[in-house]
Structure P
Amino acid sequence: MTCLAAVLVTRNRVPLLMQVLDALDSQTRRPDLIVVVDNGSTDDTAAQLAIRAAADARLHPLRLDRNLGGAGGFAEGIRRACALGADHLWLSDDDAIPRPDTIATLISALERFEQDQDRRPPFACSRVVWKDGSLCEMNTPRPVWDWPRFLTATDGLALVDSCSFVSVLIPRWAVERHGLPIAEYFIWFDDAEYTRRLSVDHPGLHVPASVILHDIALNRGVNFGLVTPDDLWKFRFGARNEASFHLHREGWISYLLFIDHVLRQLRAAKVPFRLRWPIWRSLVAALTFNPKIQRLNDRDTAQPPPDQSASRQPRP
């Protein structure tokens with residue numbers, strides 16, 4: 001039997017995290033390992049995880065000495081899960097509640113597809129819904145040109161080349177072949193870049209029968225016209241990270257088209273200049289921002305980061 005590891009990244013959200021851990025206990029295919037990356041929390045996350053880990057040997061808290069963002073957190077969590085012997089990794093957020101069969105359905109779909117089609121997809125992702133049951137806009141996978149090839153009127157799988165880190169199952173071989181998420185992204189586009197990288201040889205699978213609830217305040221997609229003063233810092237990371245991807249992976253034309261796309265959204269929404277300017281600067285910062293992809297053997301995976309207090313967030 002393969003070793004299944006759940007990898008969660010959390011920061012200062014104990015009540016939601018405990019709900020997710022309870023949901024993992026209720027899975028029809030329970031994880032053999034649960035790696036919870038505590039991203040420099042300043043509340044009682046560490047204490048609560050220690051109590052829970054004392055009663056559950058499957059739980060492996062990993063406290064980081066500073067906040068590395070979702071990107072750095074998942075990179076460290078995947079590294080640790082692989083060091084513990086994981087064959088499959090299920091990645092998700094600390095505010096996403098899986099149904100009892102969410103993980104089992106992903107595993108079954110991936111294994112059945114490999115057996116029936118003699119192909120090896122690098123990941124399988126769930127249908128992410130919002131609190132009212134509608135599609136969660138920010139977690140919609142990107143389909144490939146022949147996405148409905150394995151869909152029927154009532155069942156089946158869609159071919160996708162990217163998805164979010166909300167309920168995605170990744171086999172270990174894909175991590176060994178393609179490396180880890182780019183920690184330097186900190187937040188935004190780290191999941192899209194990673195799953196696109198995994199999909200270079202074969203698309204991933206979107207499994208509509210596997211459902212997870214993303215308990216976020218607002219259900220909205222990614223649009224730079226929606227930027228506000230409170231979340232400007234996220235949009236700055238998003239602009240830099242995605243622009244860097246287009247430039248350094250796809251070339252100048254792709255980079256310029258992305259810039260045009262962002263500027264059109266800003267203009268259409270009549271975003272104030274004080275919010276546009278930082279995003280423009282982040283688009284330019286992508287010219288020199290091209291972080292290296294790390295592999296599993298880049299450093300000793302058996303040594304955890306030191307347990308220290310959190311530090312302030314980096315800025316793009």
Structure Q
Amino acid sequence: MCIAFREIHWKNLTMIQKPLVSIITPSFNKGPYIEETIVSVLNQTYKNIEYIVIDAVSTDQTHSILRKYENDLQWISEPDKGQADAINKGWRMAKGDIIAYLNADDSYLPEAVATAVNYFSEHPDVGMVYGDGITTDEKGNNQHLEHCGDFNLKNLICGRDDILQPSVFLRKEVFETIGDVDINLNLAMDLDYWIRIGLKYKIGYIQKPFSIAKIYPDAKSSAFMHKYVHEFEYILNKLFSNNQLPPEILSFKEKAYNFVYVKGGLDYIHVLMIREGIPYLWKSFKHNPWLCMTNTGSLILQFARKKTFGRRMDS
């Protein structure tokens with residue numbers, strides 16, 4: 001009787017324990033936005049959160065805002081090698097069983113962390129979970145609900161990234177197993193990381209908005225969208241140099257390169273850098289004319305519908 005009671009007692013204690021969640025915000029000169037980001041973390045309905053801001057020596061009002069909230073978060077400010085380096089620093093510092101990163105111009109919806117924690121608790125076989133999200137301009141206007149959909153590794157490898165980064169949460173053991181975010185990447189480090197996780201772990205999706213992501217001309221993802229092709233190509237080269245890839249992944253190597261080259265060429269042409277864009281389209285056409293024309297038509301139709309090329313184009 002005593003043993004049975006003790007087992008039930010400890011089981012109940014385990015059930016009511018709330019895992020620590022570590023949120024990292026990489027920051028550099030996002031003073032106009034970072035307070036909204038901070039408040040969205042502090043206002044989560046789930047309270048067992050460790051919040052760490054990794055700043056790259058901002059020269060705007062960021063430090064004064066961080067000092068305002070320093071009783072509620074940890075922060076360091078030092079030179080780094082870019083956003084990926086800052087994320088790696090923060091995740092190494094993190095003590096939580098669940099980790100995430102939230103850029104300094106994005107924000108969480110109030111139930112985001114609680115929803116992710118509950119999902120991990122109910123799905124112990126899942127290493128990463130993500131939800132939907134809302135995109136806005138820099139003032140919070142022009143809201144658009146992004147339905148991300150179920151995880152699709154093939155789409156990711158082909159550069160069709162439908163995962164909204166601020167809506168992603170990981171188990172800390174995933175980072176410990178997969179390793180650092182690739183510091184050679186400045187724009188598509190998250191896409192690369194989701195692919196690496198998807199090759200080893202089960203990834204879950206919740207049809208519920210977790211976050212608000214700002215899309216505006218000065219945002220890195222918008223200002224340099226035409227340069228994603230270089231990083232996509234790097235990711236594919238790294239991926240397909242692995243001679244232990246499953247045959248089903250190897251089978252769509254040509255499709256992946258073709259889509260990335262078409263999209264890269266069109267992104268360059270969209271910003272009137274035609275001389276830079278044409279070689280990518282030609283590279284795609286030379287390898288598979290039919291696939292090139294199919295991808296080109298599909299992306300142009302989507303551009304006409306969405307009025308933007310950017311990363312979140314799919315086929």
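Quick notes
- Percent of Cα pairs over 12 Å apart, for residues 161-208 alone derived as 65 - corresponding label from P, Q: Q
- When FRET efficiency 1/(1 + (r/R0)^6) of positions 105 and 265 (r between Cβ atoms, R0 = 35 Å, to 0.05) is worked out for each of P, Q, structure Q gives the greatest result.
- Looking across P, Q, the calculation of percent of Cα pairs over 17 Å apart, for residues 49-96 alone that yields 42 traces back to P.
- Origin of the value -11500, where helix-only ellipticity at 222 nm (-39500 (n - 2.57) for each DSSP H run of 4 or more, over all residues; to 500) was derived from one of P, Q: P
- Structures P, Q were shown, and P(r) over Cα pairs in 20 Å bins from 0, in percent at 31, 56, 12, 1 was computed from Q.
- Which entry (P, Q) yields the derived value 11.1 for mean count of other Cβ atoms within 10 Å over residues 137-144: Q
- Which of P, Q yields 17 [relative contact order in percent (Cα under 8 Å, 6 or more apart), calculated]: Q
Bear in mind these aren't lab numbers, they're just calculated from the coordinates by the rules spelled out. Everything quoted here is computed from the prediction, not taken from an experiment. Cβ atoms are built from the backbone, for glycine too; each structure is taken alone.
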